[in-house]
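**Q** Got some structures for you, see below.
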Structure P
Amino acid sequence: MQSTTPVDRRVLDAMLPYFMEEFGNPHSAEHDYGHRAAAAIEGALGRLAQVIGARGSDITLTSGATESNNLALRGLVSAGKRAHFIASAIEHRSVLGTLEALQRDGHAVTLLPVDSEGLVAVESVESALRSDTVLVSILTANSEIGVIQPVAAIAALCRSHGVPFHTDASQAFGKLDIDVERDSIDLMSISAHKVYGPKGIGGLYVRDAVRKRIRPQITGGSQQNGLRAGTVPTPLAVGFGEAAVLAVREQEADAAHVLALRHLFLETLEARVGPVTINGSTRHRLPGNLNLRIDGVDADSLLYMVRQVAFSTGSACSSGALEPSPVLLALGLSREQAASSFRVGFGRTNMAVEVVRAGTLLAEAVIRLRA
């Protein structure tokens, strides 16, 4: 499940009291209601920080990974100064769109290519560094093809050159072992609804050495140390913290479960339609992601014919686009191959019987299209 996940019942149970009984404004210090709400948020931040090897004070809560990415990129732009950014060609749209806007404002952007497996070469990052480079942003794992980047190696390289490193880890948070200290990460975007938490909340980890250079993008009050104004939604923060703890606690079991479902889906599909091609690295890949193509079969037609199965031809943020996926084109696929590709995700709540049914329905549609 790359686009989103259902809220875990345990997460919902943790959130419910803060909608009614514990409704205090966490920024009101005059009464116990506010104190209890503030304590709940502090506890949630502590849980989030524990997952990534940080401190609660290092995390700024946002409305989601899109806002976190905007804060990371735009926040390092100084008034009146031109800046240079480096990112990969397969970043999430919230990163690429922000970089396009920064380019229109006169800043420079270098987009690094990926190889046929969807991986960024560490050497290409070093070659792209300039004296005016203010940030390197490479996603941890891609939402379309699930490929996991060599983030620790790239971050270490950036650290040695004194350039801040940011990663959009919204797809990897809670699914991979991430430690911001060990991995030399300076800024990291995370999201709740990718790990069975509520929609509408995310976070940005910012290392102390970089925090003083970040300019807030939402101004007003002095909440969250002045980095992001606005009342923090206590129920969502509590849910985010609970979801993060559960994700880490069940990470190994979840990974084994979704990997088994991925194999089962492929077996079911290929038993009926023959071999299919997986797009992107199979070795460096999130276990719950499958992006594949069936040459000669239009993926959009499959979507139209099999409405009972939630799959897609790209990321949710690119839905509605008529052009082939830029991520797949960046891998070297032709437009026809990209048009024959689709993404399937597997999650904690999926069962084997559902996966077999999904594979069967898709196979039957493929057979009809071929006929």
Structure Q
Amino acid sequence: MNRKYLWVIASILMLSLLMTACGKTPEAAKQNAPTETKKLSIGLLKLTSSAPVFIGIEKGFFTEEGLNLDVQWFEAAHPIAVATASNKVDIGATGITASLYNMVTGGQKLSIVADKGREQKGYSSSALLVASDLWGQGIQNIEQMKGKRIGITQTGSTYHYMIGRLLEAKGLSLTDVEIVPLGKMGALMAALQSKQIDAVILNEPNISAVLAAGYGKLVSQVGDVIDYQTSGIFFSPELMKDKVNAVRFLKGYIKASRYYYDAVLTQKDGKVVPGPNYDEVVGIIAKYTGAPLKDVKTGLPYMDRDGKLLTNDIQTQIDWYASHKMLEKSLNASLVTDTALFEEALKQVK
């Protein structure tokens, strides 16, 4: 046997020994790597809070995990939850509402697995605003909302929850105000401007738009009063069974969440400052949402750096909705949340 073949055999043996020493044989390494691209569908709204998904697609974090995301665009939150529970999409990414909890109490299944936006102290996301003329009359805090007409999107929405919790935190309740469901953001802003309502719950960049126009004044950021998991990543029943690809998606999502956080949510001396890749991330969000860059910059919601769900808040939400007769049956948070796959993915991401 000549030296060339001896060298080849020796090299193979050495590689095998190295892989074994690392706890992986060549065959095991082959099994752990994505062997083919898996297509997963995801239901999204064109919102800034979908940023980690946009980033994951643009930066190739999902592709690295052997996944091809098929984005399905929706116009409202509830249809995304319905599509996810019925396996029409593999992943849903949207707000957590009373209607979602009612779906689960009615026998439909989906699992909230990760963060997609929350209210957090020190960050602007959602807020209570009052009409400027009332502000001038001294109506400048939550405690003074008694008897006022307050606009929200719809009954049982995240906006309904937020105003209820804000009032209760300051010794009032929903019965102390008149709640006015108006459906769309544009209708809420128009009603405040025309003085059909006295106050309103809005999110960014709508908050900044109203303040700039001058017909509303900021009473309180929601996150300065309560911690609140507003949105989540949901998995369909079928994807929950496909643990390999579920974990692969979450690994890509964790990488993208970190990229987002480091770019736009880092703080210095108690204030949010642009981080590495700030302009790139803002550009990616603008591309997918169609929003102007200046509007994107005013509406960058807080998210956990790893994308970890604020699990204990889910039961708080359920209990609140139940106490206000917005749930058809009682519900334990364990029936609607499952973070085991997320924890497994987090272990695998360096």
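**Q** Which one of P, Q has Cα Rg over 2.2 N^0.38 Å, for residues 118-173 alone, as calculated from the coordinates, equal to 1.11?
**A** Of the options listed, only P reproduces it.
**Q** Could you tell me which structure in P, Q was used to calculate distance in nm of label points 7 Å out along Cα→Cβ at positions 38 and 334 as 2.6?
**A** Structure Q accounts for this read-out.
**Q** For which of the structures P, Q does the calculation of FRET efficiency 1/(1 + (r/R0)^6) of positions 206 and 262 (r between Cβ atoms, R0 = 25 Å, to 0.05) return 0.15?
**A** Structure of origin is P.
**Q** Of the structures P, Q, report the one carrying the highest value of mean count of other Cβ atoms within 10 Å over residues 294-301.
**A** Largest one: structure Q.
**Q** Identify the structure, out of P, Q, from whose coordinates relative contact order in percent (Cα under 8 Å, 6 or more apart) was calculated to give 22.
**A** P
Here, each number is a calculation from the coordinates, and none is a lab measurement. Values in this document were obtained by computation on a predicted structure and should not be read as measured data. Cβ atoms are built from the backbone, for glycine too; each structure is taken alone.
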